[in-house]
1. Work out which structure the value 23, 22, 16 belongs to, where semi-axes √(5λ) of the Cα gyration tensor in Å was derived from one of P, Q.
2. Among the shown structures P, Q, from which was the value 0.10 of FRET efficiency 1/(1 + (r/R0)^6) of positions 41 and 113 (r between Cβ atoms, R0 = 35 Å, to 0.05) calculated?
3. Where is relative contact order in percent (Cα under 8 Å, 6 or more apart) largest, in which of P, Q?
4. Any idea which of P, Q comes out highest on distance in nm of label points 7 Å out along Cα→Cβ at positions 9 and 169?
5. I have 3.3 for distance in nm of label points 7 Å out along Cα→Cβ at positions 81 and 193, calculated from one of the structures P, Q. Which structure is it?
6. Among the shown structures P, Q, from which was the value -19500 of helix-only ellipticity at 222 nm (-39500 (n - 2.57) for each DSSP H run of 4 or more, over all residues; to 500) calculated?
7. If you work out Rg/Rh (Cα atoms, Kirkwood Rh), for residues 105-144 alone for P, Q, which one comes out largest?
Structure P
Amino acid sequence: MSRIVGEREFWSLSLEISPHVFDPRPESESIIDAAISILSDRRDNASRILDLGVGSGALLCALLTEFANARGVGVDISADAANMARGNVDACGHSHRVEIRVGDWTQGLAGPFDLIVANPPYIPTVDLPRLPREVRDFDPWLALDGGFDGLAAFRRIIPEARSLLAPGGWLIAEFGQAQAAGVIAITKLYDFANTITYQDLAGRERVVAVRL
């Protein structure tokens with residue numbers, strides 16, 4: 001239905017979507033829940049938030065709604081997705097606090113950021129043709145294809161986040177089914193601490209949060 005009407009509700013926000021962006025699912029709200037839980041004592045701080053793979057802007061719009069004094073940067077390799085994110089950020093009233101860039105993950109970015117979030121592509125390439133039709137035929141494969149084991153984006157994001165996070169800063173990322181151990185193993189390679197996983201609404205491990 002969201003594809004038909006071109007609109008999706010996420011975190012009680014009405015967001016425009018198009019064929020150029022991933023249709024945000026309720027499971028991704030687990031990232032927002034995790035951020036609020038972890039940063040509960042910083043809700044009023046002038047924090048800097050980075051959204052890698054910003055897509056429709058859903059995560060960034062929700063986080064800036066919850067963190068009223070924060071400023072955000074969103075990055076997407078797709079210019080069409082970046083334009084969609086700009087429109088949604090503006091519609092949510094946050095454009096004065098946001099910069100949306102076209103780029104390849106962290107390339108050209110300067111920190112520090114207090115929070116980095118990502119919902120990267122994590123479907124193993126071999127599984128893409130077997131996805132449900134509503135995903136396979138309507139979500140952009142650029143937002144789905146996670147490489148041979150689904151973890152290619154994590155191998156970029158996790159090490160690159162180290163140089164961008166402020167001391168005590170957090171990285172929060174969504175992963176797919178049965179990928180928790182693989183993602184956590186990558187974080188350990190780069191000496192992240194305080195690893196926490198969060199479940200989605202269906203009780204599946206969905207989000208990992210790690211701190212410098």
Structure Q
Amino acid sequence: MQICKKDNKNLIIIGGTSFYLKSLMQGLSKIPTITEQTIQTVNSKLKNLPKCYDLLMDIDPLYMKNITSNDRYRIEKALLIYESSNIIPTKWFELNPPKPIIENIDIFNIEVDREILRERISQRTQQMYRLGLIDEICYLEQKYSRLPNAMGAIGIVEVLEYLDGKVTQEKMLENISIHTAQLAKRQQTFNRTQFKNVVNAPLEKLESIILKHFF
């Protein structure tokens with residue numbers, strides 16, 4: 001970023017999630033230094049997740065109001081902040097507000113017809129299946145168990161339901177497509193509501209729009 005400013009060059013950011021873009025524009029609060037000992041202490045306490053949740057609810061109900069009792073990932077993050085700094089998360093983030101990394105950025109969003117998007121998602125789901133999706137999930141479950149937060153991702157959850165005998169293979173693939181389409185819709189809603197001055201256009205029109213905008 002600094003090099004682009006120095007050389008008066010355009011910085012182009014492509015891809016990534018909308019949350020990543022929002023983080024660049026709004027910034028992220030720094031976190032305290034977390035030692036290996038603190039990690040071990042927190043991991044030990046997390047063996048009793050309900051007790052950790054109750055502790056955090058007691059000391060910082062404001063921060064925990066939107067965190068459920070089985071959200072191990074967010075409970076762990078809150079506990080790491082508290083154990084490392086001896087400050088409740090709400091106070092920590094108040095003392096360490098986020099700072100924007102980039103400012104005055106132009107945003108171009110690719111518009112895709114909903115029916116076309118659904119068809120592409122369905123095709124991609126079928127391709128994932130043909131390339132060994134089930135074998136891959138079996139490997140991940142065997143190596144990491146179902147505890148990591150990433151094992152709750154779309155595509156993994158539906159395969160685990162199939163492996164548990166809860167749904168048929170056909171229903172598994174249908175669920176992956178449906179849930180992916182729902183996520184895409186939420187992402188589009190996020191893009192419309194979280195960012196200002198967004199240029200929306202089909203891909204085939206965006207090139208000329210961007211060229212006119214910058215040159």
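We did not get these values from a lab; they are worked out from the coordinates using the rules stated. These numbers come from a predicted model, not from an experiment. Cβ atoms are built from the backbone, for glycine too; each structure is taken alone.
1. Attributed to the structure labelled P.
2. Q
3. The maximum falls on structure Q.
4. Top value of distance in nm of label points 7 Å out along Cα→Cβ at positions 9 and 169, among P, Q, belongs to structure Q.
5. P
6. The read-out comes from structure Q.
7. Q
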